[in-house]
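Please treat every number below as a calculation from the coordinates, not as lab data. This one's a predicted model, so the numbers in the text were calculated from it and none came from an experiment. Cβ atoms are built from the backbone, for glycine too; each structure is taken alone.
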Structure P
Amino acid sequence: MASIKDVAAEAGVSVATVSRVLNDHPSVSEDARTRVLAAVQTLGYRPNAVARSLRTDQTRTLGLVISDVLNPYFTELARSVEEEARALGYSVIIGNADERPDLQDHHVRTLLDRRIDGLLVSPADGGSPGMLDAARAGTPMVFVDRWIPGVDVPVVRADGRTAVRDLVAHLHGLG
């Protein structure tokens, strides 16, 4: 696998110039930019995400722990989260807790070990010790669809009341 040093050697520029080109810095000549991009293409260079995350303290990765992947609500939720995250330059790692607090803890620990930038969780009933610890420790986290009383984490839920009101109004309108 090609390194940034390989790209610099192929393009005949410094590693700093390669870095500036890859980060779209304006202070690079058009000739150098063209040579660097050609070397990237020729060598099949891909930036090292691990090295970048160590430098920036960001992984550009979110974790999503859903309660039941077979539930169409959570399947659609996972698809939507991934789509929106991708549009913002994030990847998503999904864990299925299968309504089990022990699996929820496993996924939360695994995701935190991977240094994710944020966590979305549809908590199992009452939560799980690891998830509650992560929330209390200040892990960037949002609960989805469910909440746990006494745990200070933002919650995103569908507006079921408005949906039911619209449904009843629609049925009433049908006669």
Structure Q
Amino acid sequence: EIEFNGSNYDFVGGRGYIEKDWGRNFPENWIWAQSNHFSNNDLSITASLATIPWKNTSFAGFIVGLYYKSNFYRFTTYRSAVTKEIHYDFNKFYWQIKQKDLTLELTIEKGHKAGLLYAPDKIDMVPKVHEYLDGNIYLKLYDHKGTILEDQTTSAAVEIIGDVSKLINMAGGLKSGLK
């Protein structure tokens, strides 16, 4: 329960999202989206794709967590998931990921109103991340038997930051990053 401006807000039984960012810097380029607000109330997703520095090079790494009907599906670089198709058209990001016998299709769109968030820099926290809270996510999860889940939301947090064409190319997309 939170008291704010003389009003009490009760979150018992609700779901939320919280993260902790470790380190001193954000990746150079990234796409991130999160939502708990789908037509199916037992559904949440967090998806991120970013340029990950590694030794003297970098690669496109990703983590997607999908919670649905008490099951948690993880699609990650470190669990050998692969990007089958990926492209971006300056507002809409399409991504198809395969892990073992599961395939996840995501379409993520920026919203229209962004807030400016502080993020770690080399020395301090600085205002540098435009985050949309009115973004869209369409998702479809399926296996060889058929569709497990298909849903969409217009209440997603979305960040699309940096040289996205470079990121898409690193992740296996078209050379221009566009389709």
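Tabulated values for the structure
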item	result
Identity of the structure behind -15500 (criterion: helix-only ellipticity at 222 nm (-39500 (n - 2.57) for each DSSP H run of 4 or more, over all residues; to 500), calculated), options P, Q	P
Given 1.17 for Rg/Rh (Cα atoms, Kirkwood Rh), calculated: source structure among P, Q	P
At a computed 18.6 (mean count of other Cβ atoms within 10 Å over residues 59-66), which of P, Q	Q
Given 15 for relative contact order in percent (Cα under 8 Å, 6 or more apart), calculated: source structure among P, Q	P
Given 2.8 for distance in nm of label points 7 Å out along Cα→Cβ at positions 35 and 51, calculated: source structure among P, Q	Q
Among P, Q, which structure scores highest (criterion: distance in nm of label points 7 Å out along Cα→Cβ at positions 75 and 139)	P
Among P, Q, which structure scores highest (criterion: mean count of other Cβ atoms within 10 Å over residues 123-130)	P
Ranking P, Q by Rg/Rh (Cα atoms, Kirkwood Rh), for residues 43-82 alone, the structure that comes out highest	P
Comparison of P, Q by FRET efficiency 1/(1 + (r/R0)^6) of positions 19 and 107 (r between Cβ atoms, R0 = 30 Å, to 0.05) - largest value held by	Q
